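What follows are several structures.
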Structure 1
Amino acid sequence: MSQARSLEPWRWLGVPMLQVLAATILFGIPLRIWGLRLPEPIFPLAVVFAWAVIRPSILAPLLVLAMGLFLDLFWGGPLGMWALCLLIGYGVVLAGRNMMAGQSRTILWAWYGVVVATAMLAGYLFAMLDAKSQPSLLAVGWQYLATVILYPFAHRLIDMFEDADVRFR
């Protein structure tokens, strides 16, 4: 059993946000191994999921917006696309939060997969509308898989802070 930590905003919001943004930059390095590039998972989706499961917050949606805008600027996409996709994912988790409470790790991983699919489907549709062409389904599938594999990081964050504020359980 893990010991819950206090819910100081810099600890459960600020530090994870900086970690996922640093991971995004690290994986954005144009490094090729045997002709293959590093995967490009959507690291912020892990903390977006965890933040909504841990507790509702007034700061979290603002930081989700900031992370989305960072992704848009970093990857050179249309400004606001990833911000909207991450906010959609955050909203889906908040809407289903009561059903997720007390569920096993496997069930939460499945929920995480649904949230990632929802956010990436939104991103796929927005990219298709912006480019007026269909993005590669294979590339989106690999990005989905790389992002779903990140669930243990979200679960670790949930374990660290889930019981810190009993008002929202």
Structure 2
Amino acid sequence: MANVVLYIATSLDGKIARMNDRLDWLFAVEGEGDNGYADFFQTVGAVIMGRKTYEEVLVLEPNGYPYKDIPNYILTRSPDREAEHVTFTDEPIEQLIERLKQDVDGDIWIVGGGEVIKEAMAHDLIDSYEIAIAPVVLGEGIPLFPEGTKETKLKLTSQRSSGQFVMVTYER
């Protein structure tokens, strides 16, 4: 059965984006190749993200949607939109993930953002947390774990450096 994986980068002070949703700070940090992204992506069978994250992906990838070859679900309060390669939905995340575990080959990647992560954690849905920590302190921004996120105890299963990033994996 598929695992649910949070695979994400964060600043040293726990921010996943600036207040305006921008990630410019992240791309200014020297990594090592793709920091293992290509290997990770080969394990992915479906993608879930929030609407703001989806819109930022479109800005970051103007030459084409990067996840078009696998099922994509965009969680939104207004699911009556249509776009190529994605399904907009207001289906509760716990129902969506349960359905996807039966339907997809590969892991289910929670891309972000913070509110999607918070909701997934509220239902104990995330099996693995793969986090790239960038040596940047933003001071303000969108938190990886928003206020009110359910307390969750994890176990560190691996850590490594990749250029200036520290890559850590925790499991539930």
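Any read-out appearing in this document is the output of simple, stated calculations on the displayed coordinates, not a laboratory observation. Just so you know, these numbers come straight off a predicted model, no measurement behind them. Cβ atoms are built from the backbone, for glycine too; each structure is taken alone.
I have 2.9 for distance in nm of label points 7 Å out along Cα→Cβ at positions 34 and 154, calculated from one of the structures 1, 2. Which structure is it? Working through the options, I get structure 1. Of structures 1, 2, which gives 27, 17, 16 when semi-axes √(5λ) of the Cα gyration tensor in Å is computed from the coordinates? The read-out comes from structure 1. Kindly point out which one of 1, 2 the value 0.55 was derived from, the read-out being FRET efficiency 1/(1 + (r/R0)^6) of positions 82 and 138 (r between Cβ atoms, R0 = 35 Å, to 0.05). Traced to structure 2. Each of 1, 2 could give distance in nm of label points 7 Å out along Cα→Cβ at positions 42 and 90, but the derived value 1.4 comes from 1. So relative contact order in percent (Cα under 8 Å, 6 or more apart), computed for just one structure, reads 36; which one of 1, 2 is that? Label of the source structure: 2. State the single structure among 1, 2 that was used to calculate helix-only ellipticity at 222 nm (-39500 (n - 2.57) for each DSSP H run of 4 or more, over all residues; to 500), giving -21500. Attributed to the structure labelled 1.
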